[in-house]
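J.: Below: a set of structures, written as structure tokens.
Just so it is clear, none of the values below were taken in a lab; they were calculated from the coordinates. Note that the structure is predicted; figures quoted are calculated from it, not measured. Cβ atoms are built from the backbone, for glycine too; each structure is taken alone.
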Structure P
Amino acid sequence: MATATTYNKDEIWDLLSEVKDPEIPVLSIIELGIAREVTVDENKVTVRITPTYSGCPAMSAIEKEIEKTLRVNGIQNFEVVKDFSETWTTDWMPKEAKKKLKEYGIAPPGKTAKDDDFLKNIKGSSRTISCPYCDSTNTELQSEFGSTACKSQYYCHDCDEPFEHFKCI
């Protein structure tokens, strides 16, 4: 049976890259920026994760998938730590992850707004969301919330398709 010391950090990161978000199965927890740190000390692996927001219902499932992935790979001595010391942001998502979102049919987040710009980008803003299917900007916000709280629901007037937008957080 493998122990923590038979794995190095890079190998643990590789294992974590197989853990998908249950609400967006095309993205791993690494691509979403949820997995923040891996430490391997003596015989113990510690995985530090940052929830997308404090009430995210997927976090319990994500923790269980991390535990399952580590156990299946022979790692029994581990800890998954939820860390709220940093505020998760969509800026932690790499361009490749945002591209995968678009290909999956979810309009990806742009850069988060800072300072005064933040207030301009709240409901009623002039921020344009492009349709992930046809790239049209002739879109309309239908609901601040889509299938999950981190997404909003839009409609494209050019291709007549509804779609979700992953909110900039």
Structure Q
Amino acid sequence: MSTDAIVLLKKDHQEIRRVFTAFEKAGEKAYVEKGKLVDRIIELLTVHTYIENEVMYPRIRELLPELEDDVLESYEEHHVADVLVMELVGMKPDHERFAPKTAVLIENVRHHMDEEEDEWFPQVREGLGRKALQEIGAAMEAARKKAPRKPSQPSALKKTIDAVIA
């Protein structure tokens, strides 16, 4: 199996897109199925975000400083997704805002993945080369093993989110 960082991230993107599509195809009142799919989305995004934030982005900032603005934008896109994920964690699948909130999450994450794949990954591949991408990928795989599967929820943030979704 390749440890190329970009190959690994694209593989994650494919799995995330597959679960997004399954959610979108689930029936309007398929609350149990949608709940399970959102749980899977949350797990996939939590792990993926962790390995990008902890390994990929810091290494890119260090090795390709000219991509600093792109990395900072990616951190912010992750932050927006994290907020939506935290709100979904505390929400029942039959809540009137559950499906729309999930749709917004899907739209935002798809945009982020498309931007990475179409614009950012080619620049990273060109700037780093195969050996560096394999080293970063190996570090990402090691981080994946210890990555959280659910988002952490500081109590202050939980209170804010609880107020928003109530």
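J.: Which one of P, Q has semi-axes √(5λ) of the Cα gyration tensor in Å, for residues 46-101 alone, as calculated from the coordinates, equal to 31, 11, 6?
T.: Among P, Q, the structure yielding 31, 11, 6 for semi-axes √(5λ) of the Cα gyration tensor in Å, for residues 46-101 alone is Q.
J.: Looking just at distance in nm of label points 7 Å out along Cα→Cβ at positions 6 and 110, which of the labels P, Q belongs to the structure with the highest value?
T.: When distance in nm of label points 7 Å out along Cα→Cβ at positions 6 and 110 is computed for each of P, Q, structure P gives the biggest number.
J.: To test your reading of the models, identify which of P, Q gives 18 for relative contact order in percent (Cα under 8 Å, 6 or more apart) when calculated.
T.: The read-out was computed on structure P.
J.: Here's something else I'd like to know. Work out the source of 2.3 here, i.e. which of P, Q gives that when distance in nm of label points 7 Å out along Cα→Cβ at positions 22 and 38 is computed.
T.: Here the read-out was taken from P.
J.: Taking helix-only ellipticity at 222 nm (-39500 (n - 2.57) for each DSSP H run of 4 or more, over all residues; to 500) from the coordinates of each of P, Q, which one would give -6500?
T.: Derived from P, not from the others.
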